[in-house]
Structure I
Amino acid sequence: MAGRLKPLDVEREKTPGKYADADGLDLIVVSETSKNWSYRYWFKGKQRWHGLGSFKDVSLKDARLARDAARLQVRAGVDLVQEKRTAREEKKAAEAMERAKTFEECAQAYIDEHWDGWRKKHQAQWPSTLKRDAYPTIGQLTIAEIRPSHIHDLLKPIWVEKRETANRVRGRIETIIAKNVDVDDKDFRNPAELTKQCARSFPGDQKAGRATPPCSALC
């Protein structure tokens, strides 16, 4: 393809390679269905490649407009690639800080988020049951530090006499933990998923090896 690209060129090209348009705009073809726009520029003597999106989402016209906008930023002294890298690092650091929050902090954030939509019963029960039954054992632990044994130990004192309360506490803990983990982590198992284990370990009704069905976390 000689000279500036044409829309049909973008649509039809399937041979892997880099195809220049003008002023640093390139179409990078990986396969017939994988093609991406990139703005090529130099910053402090180093060549950079700034992604502008897939050809499926960004037309040739829009890619040129995006290139023009990116070029203005570079001329103003912005290293687009480094800026994107810094943003990713800041996001990663923020996520790490979120994971470092204690269970009590995560619980309070969850309560604050849902407070206005709860009935007075929930507004009274959530803080009081967590403060009484959960915080003494796991309140100062991060989500990553909580183990099934912690949940087992905090539920044990209330399981026999207050089975319904124990199930509610367990459900609330499970909800808060689930709210603060990576949803894409396929290997994660919520340590509060202990219904069957509690039934086998704690005294009480153990028919069919099952505990009293846990109520909704919002009970």
Structure II
Amino acid sequence: MKLAVVREIAYSDGVDSEVAAAFAASLDVLRGLGAIVEEVSLPYAKWAVPLQMLTTDADVASWFLANFLRDRYMRFDTGTRTRLAASALIPASVYHRAMRARTVVRAQVLDAMRKYDALLTPTNVTPPRLIAHAAEVLGSSDDVIPKLIRRRIAHYPFSLSNVPAMSVPNGFSEDGLPLALQIASRPFGESTVFRVGHAYEQATPWHTRHPDLDKTLSSRI
């Protein structure tokens, strides 16, 4: 099979060294199984994050505004109600432009899918964090990429493009928390995703191991 690493996701500055090492080892396994592994560039990939958040949040807000947001505002947590209220104010012209931009990002992803059987990225570019440490507080526009985009950069290009993607275990961090490999393929290419994921799991032990949560949490809290 011909597989491709998404350069802007797998090799960006924000990828943690432990994630990068586990991902590189995964590629070696797939090559050992006979796959051809190359690189592909998706320069528009990062824009999938704000585009999907803008359009999806507006869709969700339109439903909640009519059904719950007006008379149950205080029953939502602060982050959710603030996000929904802001999204309810997005002008139709901005929403329409974002929907058009989504097609540009999707076209780039689908073009790569025509050249390769599947695309590969880390499932997340950083190891798992405690919820308290993962809170997103944007103090300025400089925070957008490291806090807003980086957390979602591996997922949104594929969900926005409506293509199947799957995550399989590919190692553990030094803190004992699981890391993972993401496999994505063309529309209705679930069988390819399963085939690559199954082959990788049969050649590695990671899916049989589980983190010691008591030990991990006690060392981090």
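A value of 0.05 for FRET efficiency 1/(1 + (r/R0)^6) of positions 58 and 122 (r between Cβ atoms, R0 = 30 Å, to 0.05), calculated from one of I, II, originates in structure I.
Which structure, out of I, II, was FRET efficiency 1/(1 + (r/R0)^6) of positions 106 and 186 (r between Cβ atoms, R0 = 25 Å, to 0.05) calculated from, if the result is 0.70? Answer for the origin of the read-out: I.
Output the label of whichever structure in I, II has the greatest value of FRET efficiency 1/(1 + (r/R0)^6) of positions 90 and 162 (r between Cβ atoms, R0 = 30 Å, to 0.05).
Numbers: I: 0.10; II: 0.85.
Sorting by FRET efficiency 1/(1 + (r/R0)^6) of positions 90 and 162 (r between Cβ atoms, R0 = 30 Å, to 0.05) in descending order puts II first.
Rank structures I, II by relative contact order in percent (Cα under 8 Å, 6 or more apart) and report only the one at the top, that is, the highest. Checked I, II; max of relative contact order in percent (Cα under 8 Å, 6 or more apart) sits with II.
Coordinate-derived values only; no laboratory data. All values derive from a computational prediction rather than experimental measurement. Cβ atoms are built from the backbone, for glycine too; each structure is taken alone.
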